[in-house]
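Down below are the structures I want you to see.
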Structure P
Amino acid sequence: MSTRLTLRHALTAIGAATALSAALVGASPAATAAAPAAPAPTVAAAPDIPVANVKAHLSQLQSIATANSGNRAHGRPGYKASVDYVKGKLDAAGYTTTLQQFTSSGATGWNLIADWPGGDANHVVMSGAHLDSVTAGPGINDDGSGTAGTLEVALAVSRAGLQPTKHLRFGWFGAEELGMIGSKYYVNNLPSAERSKIDAYLNFDMIGSPNPGYFVYDDNAPLETVFKDFFATKGIPTEIETEGDGRSDHAPFKSAGVPVGGLFSGADYIKTAAQAQKWGGTSGQAFDACYHRSCDTYANLNDSALDNNSDAIAYAVWNLSTGTTTPPSGTVFENTADVTIPDAGAAVTSSVTVSGVAGNAPSALQVGVNIVHTYRGDLVIDLVAPDGSTYRLKNSSGSDSADNVNTTYTVNASSEVANGVWKLKVQDVASADTGYLNSWKLTF
């Protein structure tokens with residue numbers, strides 16, 4: 001991730017150059033009841049990404065840095081050697097790879113773009129990371145971790161022989177540490193027609209921090225939901241990512257109007273006591289005390305964070321590219337603040353304020369609910385309209401012993417005025433199990 005100084009600079013256009021053509025791919029329920037949305041089509045599940053494989057790539061990046069003055073920075077031999085390593089793996093796996101050359105600070109840099117054959121080229125799902133380090137160290141967490149996790153997911157696509165409905169593209173960008181130079185160059189040299197074909201750009205910058213947090217980009221609500229849904233299935237709470245806003249390679253894509261999402265495990269911000277209680281680790285210390293330092297080595301990693309985040313990348317790539325995770329279109333109002341659900345206690349509520357929606361709510365109002373809980377059969381869930389009308393979404397069931405609630409309910413709310421304060425009410429009606437409301441949303 002680039003330095004804080006970068007955050008203070010507006011995104012600037014890089015001098016235009018000819019783009020390399022190979023890189024340019026590019027029955028309704030009653031008004032007082034609710035029913036679950038229809039299930040998505042069944043497809044092959046995303047694979048579990050072996051963390052040992054990810055770490056093997058990181059070991060290679062460490063060796064490259066060690067052999068090249070201790071870093072993999074733009075304009076240094078270690079960077080080109082890193083590009084060659086990743087490109088070799090992708091070429092052998094059947095990808096079409098392209099090196100896009102640019103110049104910054106008087107030195108040559110490269111972006112590496114890899115396209116998986118097939119899929120609708122008018123609908124591209126792209127994942128990426130920056131491949132360069134700072135000059136001070138080997139950059140194994142920043143951003144060898146994102147590089148390696150993304151690479152191993154790309155190789156898993158090949159091993160699975162995945163045939164996505166959307167086109168899959170991966171990118172590793174140069175000179176991010178100088179201000180997202182490589183990614184700006186890539187985006188600025190894409191014709192507008194090609195940029196419009198990218199349905200999602202997913203960015204992974206620092207996913208193995210030694211004192212980790214689990215942060216999800218909130219730049220695009222549907223993409224945010226994809227990642228939060230994954231972590232909810234693992235019982236891992238998340239928070240919105242704020243430390244890296246505007247400081248990594250998603251920024252040029254976002255500025256160009258491309259929907260962006262991503263993951264982050266923390267840099268030099270300090271972990272709070274509440275975060276340590278939530279995720280483990282040490283409060284009062286940085287998420288990564290070796291951020292931009294020589295000690296950002298192969299030893300500067302948390303295997304669990306690296307494993308969980310790599311699996312999350314695979315989940316997003318599989319689901320977005322096969323078209324099975326397509327959140328409802330429309331205007332979305334969401335509350336992502338965690339609310340503890342008392343064990344066998346009083347009901348709790350969470351509110352969203354709807355504004356700017358003319359007339360009444362629709363007959364198929366979508367209510368997305370994400371609850372982390374150890375026994376969902378204990379839970380009763382209601383939607384409360386602005387006038388106090390209550391719509392039952394879920395009853396308790398002693399026979400439903402599964403974890404978590406992660407679904408979208410459909411409510412005929414056509415008798416309700418759309419604008420106003422809507423509430424989700426949740427009650428745990430039996431003892432011995434605990435959890436919390438992770439997030440919920442209304443889609444009009």
Structure Q
Amino acid sequence: MADLLVRNCLLSKNKDPQDILIRGGVIKDIASKITADNIPVIDADFHFVTAPFVDSHFHMDATLSYGLPRLNKSGTLLEGIKLWGELKPNLTADAVKERALKFCKWAIARGTLAIRSHVDVSGQNLVGVEALLDVRETMKGLIDIQLVAFPQDGLLRANCLDNLTAALDMGVDVVGGIPHFERTMEEGHESIRILCEIAEKRGLLTDLHCDETDDPMSRYAEKLALETIRLGLKGRVAGSHLTSMHSIDNYYFTKLISLLVEADLNIIANPLINITIQGRQDNYPKRRGLTRIPEQINAGLKVAFGHDCVMDPWYPLGSHDMLEVAHMALHCCHMTGIDDMISCFDAVTTNAASILHLDNYGINKGSNGDLVILQCKDPIEAIRLKPARLFVVRRGKVISSTSPVNYELNLGSKIEREDLLFKG
């Protein structure tokens with residue numbers, strides 16, 4: 001916890017530049033020209049200041065394992081799962097921790113200070129759980145890590161209920177699942193019932209990989225919504241991926257969306273990975289494979305985006321830039337209206353924080369003193385440019401910084417990025 005005064009901030013809620021005063025790691029005041037003695041000061045220099053980015057869906061136990069034990073040549077979800085299954089028996093806690101800690105540094109440098117990471121509990125041991133619990137403790141002063149007990153190979157298919165409950169007993173935060181990967185539709189429905197009842201009894205949040213397929217008959221979202229209503233879990237359950245919604249007919253979608261609204265089901269899309277993995281078996285025209293993000297937002301559902309993967313068996317790319325995720329969603333979903341673009345920014349900030357039930361998040365009096373200064377002027381420009389994170393602040397302490405990006409012309413004169421891009 002530290003004290004800090006940040007001057008000349010451009011905020012979404014204020015047209016005029018504001019100063020932000022942080023005392024003891026908490027935002028105490030937001031106003032123009034704040035005076036404070038004997039306190040560190042940084043100058044935002046009339047750049048955009050936002051609350052930190054939040055990644056609502058990731059797999060930290062697999063990150064940075066690209067090429068182990070071999071490459072995913074087909075690029076499909078199923079080959080990725082097969083590769084991960086081959087790698088799991090050889091995982092060590094030290095290797096998982098080493099990769100995860102390196103990844104966390106990447107995330108922090110890009111302004112992400114909260115991540116919900118799924119961790120596989122369907123193997124012969126809980127090495128990944130042990131490793132990521134250790135990483136969560138090691139990094140807690142720098143980044144919030146929320147862990148999901150995730151039966152990658154299917155709760156019933158892999159007979160891993162004992163592992164899942166053991167992981168929760170060890171301190172994993174959220175109940176996970178993957179009903180569409182169970183052997184039958186009936187077992188998929190049964191897994192949803194079991195998992196939601198566990199969450200209800202333990203008072204935990206729930207986040208299920210749901211309908212991550214091109215199959216229009218994969219309709220587990222409706223069962224997830226029904227269990228959410230039955231057990232009184234409204235606002236505490238998320239459906240991740242929901243890509244089959246791209247393939248269902250409009251008549252069924254009209255019925256489904258009303259049920260999701262009734263359940264207050266949270267939606268987590270993963271634009272980078274969904275657009276890469278889905279539609280692999282299509283000829284032309286090819287489906288985009290993303291869930292129906294604009295329609296969900298328009299219906300009043302809370303929608304967030306996750307990065308999902310960085311250099312692992314499913315995805316060979318990624319630097320964990322949540323603005324890249326928002327940028328992909330904006331394009332793939334035709335969300336180029338002003339309100340649409342703002343919604344995409346919210347999906348990697350405020351909406352994601354709300355779905356994760358993060359306490360004291362935001363740029364408000366009384367909120368945690370966590371913020372990111374971006375080399376741009378507003379949220380839309382942030383998505384357009386994916387600019388430098390000039391300062392990343394955690395509880396009033398600068399934990400990452402970089403110099404403003406400049407461009408040098410052939411004539412030899414230097415022009416500020418702002419002059420070149422914002423005034424041209």
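All of the numbers you see were taken from the coordinates with simple rules; none came from a lab. Everything numeric in this text was worked out from a predicted model, so none of it was measured. Cβ atoms are built from the backbone, for glycine too; each structure is taken alone.
Given -10000 as the derived value for helix-only ellipticity at 222 nm (-39500 (n - 2.57) for each DSSP H run of 4 or more, over all residues; to 500), which of the supplied structures P, Q does it correspond to?
Of the options listed, only Q reproduces it.
Computing percent of Cα pairs over 33 Å apart for each of P, Q, which one ends up highest?
When percent of Cα pairs over 33 Å apart is computed for each of P, Q, structure P gives the biggest number.
Quick check on the output: 3.8 is distance in nm of label points 7 Å out along Cα→Cβ at positions 64 and 336, derived from one of P, Q. Which one produced it?
Label of the source structure: Q.
Ranked on mean count of other Cβ atoms within 10 Å over residues 160-167, which label among P, Q comes first with the largest value?
Once mean count of other Cβ atoms within 10 Å over residues 160-167 is worked out for each structure, Q has the highest.
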